[in-house]
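What follows is calculated from the coordinates using simple rules that are stated; it is not laboratory data. The structure displayed is predicted, hence computed values, not measured ones. Cβ atoms are built from the backbone, for glycine too; each structure is taken alone.
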Structure P
Amino acid sequence: MSHKIEFELGGRQMIIESGLLANQANGAVTVQYGDSMVISTVCASKEPKLGFDFFPLTVEYREKSYAAGKIPGGFFKREGRPSEKEILSARIIDRTIRPLFPDDFKGETQCINYVVSHDQQNDTDIIALNGTSAALAVSDVPFEKIVAGVKVGRIDGNLVINPTIEEMENSDIYITISGSKDAITMVEGGGREVPESDLVDALTFGHEHIKTIVEKIEELKALCSKPKFEYTPVVIDETLKNRVVELIGDRLKEYNHIADKDTRRSKKEELQKEIQEALAEEFEECEGDIKSIIHDQDAQIMRNMIVNENIRIDGRQPDDIRSIKCHVGFLPRAHGSSIFTRGQTQALVAVTLGTKIDEQRLDELEGESTKSYMLHYNFPPFSTGETKPIRGTSRREIGHGALAERALFPVIPLETSFPYTIRIVSDIMESNGSSSMASVCGGSLSLMDAGVPIKTAVAGIAMGLIKEDDKVIILTDILGDEDHFGDMDFKVTGTNEGITAIQMDIKITGLDIETMQHALEKAHNARLKILDIMNATISKHRDHLSEYAPRIITLQISQSKIGDVIGPGGKTIRAIIEESGAKIDISDDGTVIIATTDAKGGQLAKERIEAIVEEAEIGKTYDGVVRRVTNFGAFVEIIPGTDGLVHISELDNSRVNRVEDICRVGDRIKVKVIDIDRDGKIRLSRKVLLGNHHSDSEKNRKV
């Protein structure tokens, strides 16, 4: 038997139904919003997964091509590995629900979302987030806190809930928010240099609608939920815990005062090894439990140090920023490059400029599109001094790259004023906290070094939080350990004018608006300090491009002339490319983009195309070639493919009896356009260029 609830949200009907599909899953629902629909399921094991020191949760979000009436491209004609959009959508759901499972529950859990209908108006990632929450609510999986999510936009100054895909193009705020009735649990999005106060208003607005969705999911839960199953909790032996704590003594507290990450980590690894060896006979096969106890003690010691002593691991005060160094122009052949170092976090960032041919082509459910600005983030294992296999781009790398890309997007120039494809690559050289924010700062510096006309610099900062009872400490510029042991990772990027991107993840049940507002204020102050340091290195974009960057010449030709430039089978344009060495791209609207690193080659290609598309102008003089002679005049080619008639009366100042007395086929003669009629026929004159003098040809023929 199926049960469903219906309610209005943002002027559209949302329907959540359970019991119709996938009834062998622990929990399953379908969510329809407009004509977009997602199937969300959850399955979980009661027994803990052995060998894992973390909660084994996986979240999948997959878009079916049939949802938009499409057949997948490629040879196999079926959906392949998840796209970047699918990975980012799965991460949003994961980050929302992961902190809310019981701490002692380690059963393998999997949440799968299938997009089965897409109306190309209502974005399905937020539908899947609500579907996952509803599936968990009606399931027997131990997950008590009901959450929900919304998107918030601002169009013409008005906040809008769940704006359509089309409306988002005109929005200056675009954020995804998830939370419970009581607090916000996750934020992802950005804005076009939005003041902090405006963002707080958007968060408050979104949270009010989240409460409505949570209430509706609670109604569905009351109708058809299963009793939560009993699971085998992960419990550590108290005797073992006491022995480990005894052997730790004050050493972890001592090590947490060591500022250098490598030294601190080395000391802790030695301590762990020592304790495991000491307890190996007394507690067999308990290496994992010992590691877990040391981890928990380490976290508590670090947190107490911050809350009670107001001192952080590296000796900083809560609002202090690590030392920053900026360097630009590091890579000799890159079009723009920088090194941004903050403490023990370092990003090497390069900018490459390309042409329209280099644009990324996207084929998504929303339709086909192109992308002329990209930022790619790479996190190699050597950045943390580790050895790990490299198996393609990780979900974390895609998420961090998307955040940095979104942060810089508001300052990227429009294609009409800067017709280049821009690719930024951030390779992390060292990491000890907030490498994504280092990528934003390094990306901004590299764009300026490349001569990309961005209007202002963009900087980013990661904020943390430690909450012990009623005491809350907000940390500026968090380290890796502070992120790992803390309760919040709140990344904020922006310019002097306002915020461009925001991302918040928490490990507690939620944050109130007041705490978030306080964190935003501290992030604002820190951002301005970083921008001052960056501007001291390079304060505006260079007034020239790298000598290795392509030079782009843009022409606008008549759409009727596109075929003439391309030629039969592409013969004409291939000849121009071969002769000039330039890359040439012609759009359907007649925009011609010529790109080359050789200025002469670019100019040659421009002249060749202009000669093909040139149209006759009244009053302009041409050096033409006689193509045909008749008894009433001569037809002269003044532009390749364009002829005009010189009437016999316009050949000379004196009477002309025979056209051949003045010119023959193949002769070059100067003529002037004196008229173009409605049908496009061109009238030429040679006579008007002679004044009162006879031509040399006429004199010769009279002799």
Structure Q
Amino acid sequence: MGQTSRKWFGIVAGIACVLAVIFSVWQENPAPADYTFSNGTEIKSVDPAIVTGQPEGQIIRGIYEGLVGWNPKDLRPEPTSAAESWTISDDGRTYHFKIRDNAKWSNGEPVTAQDFEYSFRRFLDPMTGAEYVFLLKDVKNAVEYNELEYEPGSRVEVELPEPAADALPFGRGETLHGVLKSIEDGQPPVETDPDETGEGEGDEEESEEDAAPTLPVYTVTIDGVDRRFCSKPDNVIADVKQGASIEQAKQVLLDFDHVGIVAVDRRTLRIELNNPVPYFINLLGFYPLFPVNKKCVETHGYPAWTKPQNIVTNGCFILHSRKVRDRIRMVRNPHYWDQENVHLDTVDALAVESQTTELNLYLAGKIDYFRQVPATIIPDLLKQNRSDFNPQPFLSVYFYKINTTKPGLTDRRVRQALSLAIDRREIVEHVTRAGQIPALRYVPPGIADYEAAKQRMNIKEVELPRQAAIAKAKKLLTEAGFPDGKGIPQLVITYNTNDLHAQIAELIQAQLKENLGINVQLKNKEWGTYLADQRKGDYMIGRNGWIGDYVDPNTFLDLFVTDGPQNNTNWSNARYDEIVFGSSAVKLADDERAAVEQQVKEADGWSEGRHAELLRAAVDLERQRKRMRLFVEAEDLLIEEAPIIPLYYYVTQGMVRPYVKGFYQNIQDVHPYKGMRIDEDEKRRVFEAEELR
């Protein structure tokens, strides 16, 4: 028996053990789903506004849909979701979406433009805490609404803390509208006379941490009357004017009427941008921007509204059941508008973190698709030229994130040294082994405009010879005060539970010890805990992966702007922020525009009648080129400052059964369930050939 056969025999022999373990679970679900896949881990939530992970996205895309659909083959935006059409103004700043008349929620009620306005408002509400809130940064006044940016004279809305008597239990409080007159700094509470409390001299003074917080007091003119509000009036003593008491408010926001998201009527939604955004229409097919049902959310509250027995959604499936650490079952939504393109009645998503277990389930015919083959068997699969394993590049990067405030990591020279000491080629050749590309930069290949900009700027990813890289790393460590790694604080690499992440971390641990003399500790955590710790900054070096949300460098670079919800590295760079925040507002200087106009006049096919059309297209092209040049500059800053260590660019690593039709490889490895179907005849032939039941 050859080596390859022995490996496969070991894997198949393990199937019986795995099936014995899962049998008790499976007998609770005697009827298999039409389509079953492994989702890799337990999900955090199915609330589109608060999640960021790929496992969550796999479920949310099944039970919700947004304004725009993505073609499953090439992810082109198309009117196959809640909006049947849209128009864009000539200046590229105003969008009108027409909600289809037969779009319904899973309770049979119509989906309206007001549902989208409510959901975008909830997404932007600072109390929601949406980590993806920056997706709407180019919408008129969206940033101001989310970040409480206003000044005296601004129209504001004051949300009171308790819902009105006739409101839903978990709805917004009564909202008052008026004009902000002033914002006063709060004063600490009045000190109590020691004689009245029996306390005397010698008692310890109250520490700053124990002191009650001071909070601002807002004076708002409402219907001609000045009223004063604070989130906790009892914690504020602020020169109360005669007859001017302080009322409690949940929050004071910019009036949402000033935000560029408006339900014009039941079927028409208008979105206004500050500047033209080339990728904005694609963005609206991304799951954090999907709508939620207001009545459901405000009747049950979080997290109860996300429970299968309560949730109301608008996708082609509904959430039927969820068994923690087992599976989520989705069933066909009987009220979905496009029934003729939904061919599956049931879909199961299993929470399986072990890649070996996923493979065994696949080989046993218990799942139809999983995302990540164990690295140890990839060479064998490639040699066999199997039709169900076909790795393809996609728009994603695997990297380590560094908390730049942790001891030993505040100095960029240390971070650079760590990056230089890691042999990425060894990772992709000996651990991942599926054709991944070593990453010396951060933005993955595959974005045509960006690749062209790098070529014009002569930017190349050139890997230093290993000995030269190690020598440079040692020199940087010495300059930072840690010669041969001596004296550097204990470093810890944290990763979420996954066989591949563990193998990569172990290899990097060995490389840093051998090349720099640094002892690194490893910690693995389950997905939910891992995400929570990352958000809190409770890590030193953390494993991360990022799949582009849309095909533009912005989807990668905007993660690391100062105080961004995804930027828990605590790294900040003013020039970087300037580029990324201004990426959509890039304009041509007068001389640049004049040069473009001259080129247009000299081009073939120019005519007076087509001048405006040709000039607009040429200016848009030059603006895009300028954007890409600026993005290259921003990426250079990120690599130089090293708050992250890029390791490799992904390739797809999943296996999918050939009888699953309507499943397409694409640059984001996204596979919509609508249009997917099972060829039962082919499935029967496959199972008979593999002697499966």
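Okay, here's what the table says:
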quantity: Among P, Q, structure where mean count of other Cβ atoms within 10 Å over residues 82-89 as derived comes to 16.8; calculated: Q
quantity: Which entry (P, Q) yields the derived value 15, 38, 26, 12, 7, 2, 0 for P(r) over Cα pairs in 20 Å bins from 0, in percent; calculated: P
quantity: Computed 18 for relative contact order in percent (Cα under 8 Å, 6 or more apart) - originating structure among P, Q; calculated: Q
quantity: Winner on distance in nm of label points 7 Å out along Cα→Cβ at positions 42 and 586 once structures P, Q are ranked, highest first; calculated: P
quantity: At a computed 29.5, 87 (Rg and Dmax of the Cα atoms in Å, for residues 154-473 alone), which of P, Q; calculated: Q
